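Given below, in the form of structure tokens, are the structures.
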Structure I
Amino acid sequence: MIQNTDAADAPIAEPDGARGIGTGLTILFAFACGALAANLYYAQPLVALIGADTGLPVSLESFIVTAAQVGYAIGLVLLVPLGDIVENRKLILATTALNLVSLAGLALLPGLAALFAMTLLVGITSCAAQMIVPLAANLAPASQRGAVVGNVMTGLLGGILLARPIASFLAEYLGWRGVFGVSGLAVGAILVAGLFLVPERRPSAGKGYGDLIASLGRLFIEEPVLRRRGLYHAAMFASFSMFWTAAPIILFREPFNFTSSGVALFTLAGVFGVFAAPVAGRLADRGHARRGTVIAISLAIAAFVLAWFGKTVFWPLLLAGIVIDLGVQANLVLGQREIYQLNETIRNRLNAVYMTTFFLGGALGSSLASPLLENFGWAAICLVGAGLPAAALTYFAISEGRTTHASGA
């Protein structure tokens, strides 16, 4: 439990789940979270196509993915905490509307400047997904909160895992711009439904915006569980982003010569990661979070050992995609469980700090993918990709060996 929460972090006074949440609204929230989160991943299998179309140098192609992830981190820091002080319905709908505008710009506006500006804005405004999850938790009765949040997170996870194959399939017929056009249609439908279905939630007056944002840095510095879990997953997400940005690039080349549809089938391997979430949750609930963390991080290392043999042989690459998704999704669930136990009154900010930390790691991984691949080859991807989770495992062994906090993390 957080020991350094000051008076400024006092609970927001409001009825606990006073309005309730029905099945229809839960489905809308799950679909919205999935569609918004997917925006960050559509470009991963498309960077080679986007680069060829826009004249972007090959060594810089992965920075397209980086721009979306950096944008998301900005949104997590600057926008998501507003859910603690601003009426939630207006905040979510306004952010979603800006997401729709940015997707339209990405699909229609020419030039590299527009490409990166709109990608950054898509990333920033896709953080609306992380405003919806706390709203669902606040609307749900305490007795149903876990189930409701679990259902909404299933939608978010599904969007992440399906984004890559959907993007590859659509690009085969509509081009890369068409992928973001279709995403815009989905977000537009969500916005219209939200105007009618999303209820209001008015937090009690509390922090000013400056104090709210400043408290995020204090949480990272003062709360060791949050800091450790954020850094573990930053390393994991960096290796994850590196793999899923670089692997489609080599599949378009000799000896594979995949089409976009072929890459789509390959990226479907990531869907197996969804099976890691319930297993990781059960391990944590039974007091095995530490053991689960070791297993999850070790899976990421093993994935790059497999990937080492995948430069010219397909099946090790396919297996590596399955294994890394299993490890990363398991570690995400374990980390979320630990931070959500810290202080229920500031979950929006805890969530913002955790997500920002590891998405910055993801941005680092995706930014390294093209330069490493072009200058040093696939072996460099595998070495750095394995080294990042190995560093996290070392940090885990050093830091967690010195503490025996009650959560069993």
Structure II
Amino acid sequence: MTLTTDTPYALSAPPASLSEPLEGSLKVDIALVGAGFSGAIAALMLARRGVSVALIEAAEVGHGGSGRNHGQCIPVFGYLDEKTLPPEGFVLLRDSGRKVFKTIEELGIACEPVQKGWLNAAHDAAGLERARAAHAKYAGLGKAGAFLGPDEVEALSGVRGYLGGWVHRDGGHLNPLAYVRGLAGAAQAAGAALHVRTPLTAISRQGGRWLLKTPRGDISARAVGLTVNAYGDAAIPPRLRRSLVPMRSYAIASAPLKPDQRRAVLPGGVNFSDTRRDPMFFRVDESGRIITGGLVELRRGRLGGPTVAQAGRRLARLYPELEGLGFTHHWSGMVGISARQRPAIFEINEGLWALAGYSGRGVPTTMALGRALAATLVDRAEGARLWPHDAPGRIPAAALIGFGVQSLRGPLNKLRDRV
């Protein structure tokens, strides 16, 4: 079966709202660079406040990580900590998964949303202990019910042999390309100016305002928010690019499952992940495709043949019905890891702010951080009540670190699973 390097999301996503490249000069209160989840959410929040805002995108809406991720909303974060986050920010992040699906409903975004939870299944005794610890944290926050026994995990997943597990109630999945297109369209409808195929070519401070140059126009703005995450090019200030460890993630999608296969795989409609150090995580989309992936390694994720062969073997061990399953799509995208391994909002220069570092949790984190950035761009004190304003990180040899981690992490984790 031939693999395409496109995502399958455009097969069912509604078309993006009409937008054209910027021509001429534009003067606004706030300019945003990067029309992914966070840029679109920030633009929507600002427009609703009556702030004049322009959102520019170098390619098309969803061209970067927002339209290329696995489509999972997993609101589980190592940095969800009342000791390090302001109270309002803690609540914002805690409820970010629920807010994703409420926003989809509120805006009427046709993005195949399914919110039946994220299942974390324990594969051995050590994994059971880790799962119980995570469950205790999120049950204490009202995000999980009772810990599940083996039979309950089997009923949700269709897989025998797991020792137990738990479900985060706010988890779910969606078509990410359709979702980001819907968010950008909503921002436009609220009054934001959206310009696609409008790359930033230069940015400078002039007369107390920021001037953003593009190929056929320019934007004058009081404040600027950079929401490109790991997709920044040479026109993006180095302080943002050097604050992230860039890594490449891959995803694959199967051919649509046959009816008997679909009944067997994840009958509870949840997203699935187990407690292996090299986890098996996947979901089933509306068309019946299994979507899974991970970080690109030297072979897995980089080469299509070995990637789908290994995924097929792992899935068939869980579901014998999937023996011989074919795969149709194999694609990749960039992930940004911040210095503190939590999303960072920081001021690069007076009025020039950046938001980056979602660390593989972009769907729920951007719902919280997009709002926090919008507030920051209007009033830094208001923004600080929603999220800490970190100093820009400085990570030496960030690209080399990213390559090393993503190349070695998978093989080392597979070894740890065998010990």
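Every number in this text was worked out from the coordinates using simple rules, so none of it is lab data. Note that this is a predicted model, so its numbers are computed, not measured. Cβ atoms are built from the backbone, for glycine too; each structure is taken alone.
One of I, II was used to compute mean projected area of the Cα convex hull in nm², and the answer was 19.3. Which one was it? Walk me through the numbers on the way to the answer.
Working: I: 18.1; II: 19.3.
That value comes from structure II.
By the measure mean count of other Cβ atoms within 10 Å over residues 234-241, tell me the structure among I, II with the highest figure. Checked I, II; max of mean count of other Cβ atoms within 10 Å over residues 234-241 sits with I.
A value of -25000 for helix-only ellipticity at 222 nm (-39500 (n - 2.57) for each DSSP H run of 4 or more, over all residues; to 500), calculated from one of I, II, originates in structure I.
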